[in-house]
Structure I
Amino acid sequence: MKTIFRNLPNILTVLRMLAVPVFIYFMLENQITIAIIIFMLAALTDIIDGFFARKYDLITTFGKIADPLADKLMQLAALFTLSLKGWIPSIIFWLVLGKELSMILASIYLIKKKYDTSSKWFGKLTSFLLFVAIILTLFRVPEQITTILLWCCVLMAIFTLLMYARNSFKAIKDKESEDENLINN
């Protein structure tokens, strides 16, 4: 039982990843209520696994990588299926996908070089706003509202990408300066 508890955040993350194709299936089959339940359960497990990981110091390297990946996969799956249904402009999906692919590639490089890739407030805010926009779209809130909110999310996603890039370049520059100081001293 201790082993399961110790791995609870990672188990929830894997379950969230496994929920992505199930969500897509129900969206494509027009079982929107079931898709909404899956999407909301995925969001709930994200909150729960984060709470347990931080509260009980169960943070793992796997979790640092898989948790945000699971979130992004679910959000991208939602945006993709919503764009297929014509409920949102498809350009929104493509812009968010481009941002996420850029972040993933940069994170892989930074992790290999042992740089901090932890999430920041602007990334969490962007994810939260995107979650809200997706839920409102799934509940068929008028398009005028959801489209504006989704475009705000795209702008936040671009801002987030720029902020992470700025922070990463600063961290690399600081480390290079630190290494240079060590060599010179």
Structure II
Amino acid sequence: MRQNKRYIAVTGGIGSGKSTVLAVANELGFPVFSADAIARGIYEDPQVRAAVRAAFPTCVSESGVDRAALADAVFADAEKLQTLNAATHPAILRLLWQRMRAADGSAVFAEVPLLFEGGYEKQFDRVIVVLRPQEERIAALKARDGLSREQALARIKNQFAYEKNDLNGHTVLYNDVPFSSFRERAAQAVLAAAKG
């Protein structure tokens, strides 16, 4: 493959357990990257900020992007979410690939939440899709982000429905067991993906 390095994407819906899979990969010695982490700084890019300001003028001021207002604006409206993704995703993926290519190691893992929505899955050697029951995702979002049940459900419903799409050819990792058991499953999936 590319420079004998394997590029593995980890994806899944919000609250599914992608970050746990990345943490396990990191503990096993693999370089890990997160599109979400890159996204947090993407608004420093003048072109991205201008595009977001044009689409969501009430969410951008001279002091920066109001992330909470932007999240409220897009997560309940699929069309607005698509507009935001179009403004930010190309820049996020460009930076993600720069960092992955520069990393040492035989395999690199990247958390890419909008992998299928953006059609980016073919850029990776392997894809790990993390699936979790909806009620457990809601509980995780309430605990992690302080969202109400309604807010969590709105974000989940506005995302790619992994369970309703063909995932053949991808590694599907079910997060439907106690945390320690899920970490064991994640370690097995990470090691298998790294080997090829």
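Tell me which structure, out of I, II, gives -15500 once helix-only ellipticity at 222 nm (-39500 (n - 2.57) for each DSSP H run of 4 or more, over all residues; to 500) is calculated. Mind dumping the intermediate values first?
Numbers: I: -29500; II: -15500.
Derived from the structure labelled II.
Out of I, II, which structure matches 2.7 when distance in nm of label points 7 Å out along Cα→Cβ at positions 111 and 159 is calculated? Intermediate values should be presented prior to the final figure.
Details: I: 2.7; II: 1.1.
The correct label is I.
Work out the source of 0.45 here, i.e. which of I, II gives that when FRET efficiency 1/(1 + (r/R0)^6) of positions 103 and 175 (r between Cβ atoms, R0 = 25 Å, to 0.05) is computed.
II
So if we calculate relative contact order in percent (Cα under 8 Å, 6 or more apart) for every structure here (I, II), which label has the highest result? Please list the in-between numbers first.
Values: I: 20; II: 39.
Greatest value across I, II: structure II.
Taking FRET efficiency 1/(1 + (r/R0)^6) of positions 47 and 151 (r between Cβ atoms, R0 = 25 Å, to 0.05) as the criterion, which structure among I, II has the greatest value?
Values: I: 0.45; II: 0.25.
Result for FRET efficiency 1/(1 + (r/R0)^6) of positions 47 and 151 (r between Cβ atoms, R0 = 25 Å, to 0.05) over I, II: largest is I.
One of I, II was used to compute FRET efficiency 1/(1 + (r/R0)^6) of positions 79 and 135 (r between Cβ atoms, R0 = 25 Å, to 0.05), and the result was 0.35. Which label is that?
Among I, II, the structure yielding 0.35 for FRET efficiency 1/(1 + (r/R0)^6) of positions 79 and 135 (r between Cβ atoms, R0 = 25 Å, to 0.05) is II.
Every number in this text was worked out from the coordinates using simple rules, so none of it is lab data. Quick caveat: nothing in here was measured; it's all calculated off a predicted structure. Cβ atoms are built from the backbone, for glycine too; each structure is taken alone.
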